[in-house]
1. Out of I, II, which one gives 0.6 for distance in nm of label points 7 Å out along Cα→Cβ at positions 13 and 69 as computed from the coordinates?
2. Identify which of structures I, II gives the largest calculated value of FRET efficiency 1/(1 + (r/R0)^6) of positions 21 and 149 (r between Cβ atoms, R0 = 25 Å, to 0.05).
3. Here mean projected area of the Cα convex hull in nm² was calculated and came to 8.8; which of the structures I, II was it taken from?
4. Quick check: 0.90 is what I get for FRET efficiency 1/(1 + (r/R0)^6) of positions 61 and 101 (r between Cβ atoms, R0 = 25 Å, to 0.05), calculated from one of I, II. Which structure matches?
5. Kindly point out which one of I, II the value -0.62 was derived from, the read-out being log10 I(q)/I(0) by the Debye sum over Cα atoms at q = 0.13 Å⁻¹, for residues 53-132 alone.
6. Of the structures labelled I, II, one was used to calculate semi-axes √(5λ) of the Cα gyration tensor in Å, for residues 77-124 alone, giving 29, 11, 7. Name it.
7. Who wins on relative contact order in percent (Cα under 8 Å, 6 or more apart) among I, II, i.e. which is largest?
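Since every read-out is calculated from the coordinates, none of them should be taken as a lab result. This one's a predicted model, so the numbers in the text were calculated from it and none came from an experiment. Cβ atoms are built from the backbone, for glycine too; each structure is taken alone.
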Structure I
Amino acid sequence: MILRQLSPDTDRALVAALYAEAADYVAIERDAEPGPELTDEYFADAPPGIDPATSFRLGALDGEGSLLGLIEQSFGYPTDEDSYLGLMLLAPRARGRGLGRILLEEAEAEARRRGKRRLYLAVLDANPRGRAFWEREGFILHEGGRSVTLGEKTQTASRMVKDL
């Protein structure tokens, strides 16, 4: 497995292929099929007031060069001392094999390198397996019952936090 940063100039096809492979998660998140707008969003999205160009976008590639998983992480949100993990997406073939923990360790290390003290994320209430993962990794509830809209779907999520 190779870990490397992802670029909008060279990696759009890889990200689109991962979204297609992980269509089950996209259905939970949006009640829709993955489309090119998700790839655009991956490379352009960031929390309010954060320049997307400063985000950390990391991919885990298999030996054949396809993505097994990816993360998108921003810095300075919700406060200057914080980092925000906007997305961790794993291919179904890579789930339950320790890749989530590897990607999380990379996100935590990057946040520390940038002087951040906490790592935040949001997990959809419709994703109890995801929430269980985050709790096992030491995240605690910061704020529950948050309304989020992704695509055309509005649902409830919980913001979680972990001290670094």
Structure II
Amino acid sequence: MKKMVLSMLVDNTAGVLSRVAGLFSRRGYNIDSLSVGETEDPAFSRMTVVVKGDDQILEQIRKQLNKLEDVIEVKELMPDESVCRELILVKAYAKVQDRQQIIAIADIFRAKIVDVAVDSMMMELTGNQAKLDAFIKLLEGFTIKEIVRTGITGLSRGAGDIADYLDD
């Protein structure tokens, strides 16, 4: 199974997310990660979708997405030609005697401590999936209470932008 990261420019209108997600569910395809947000032009949103499958399934997904009325452009984000990141928040049980160790791990990864309570600490970290997975692995010696991940988001490298697609 191959992983594909798709960056989609879509109309920023009600129901677009539902129509895109519906396309996947109707065909029995799973979405590994989905992030969406408004672009610099409020008329458009950028969706980043991560899917897995063989070459035939991935090509079918791309073709079906291009057929949706609200989808303006679908582009595969190739690892060498794009920047992809993910945000994670991790809440760990932190006894007083464990805090320095947890802070040291956070410092190694340049994670930010965003909340400290009597018995827990919350850290924020942004990076590629491998970095986030390594961070979680090092924290396994402590009790992780909660984890939330945003999913991958990304853009192509270089000067190209949304206007390039609209001018075509």
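1. Details: I: 2.6; II: 0.6.
Only structure II yields this read-out.
2. Details: I: 0.55; II: 0.90.
Evaluating FRET efficiency 1/(1 + (r/R0)^6) of positions 21 and 149 (r between Cβ atoms, R0 = 25 Å, to 0.05) on every structure, the highest lands on II.
3. Working: I: 8.8; II: 11.9.
Answer for the origin of the read-out: I.
4. Values: I: 0.90; II: 0.05.
Answer by label: I.
5. Numbers: I: -0.41; II: -0.62.
Label of the originating structure: II.
6. Details: I: 23, 13, 6; II: 29, 11, 7.
Comparing all candidates, it corresponds to II.
7. Details: I: 18; II: 26.
Top value of relative contact order in percent (Cα under 8 Å, 6 or more apart), among I, II, belongs to structure II.
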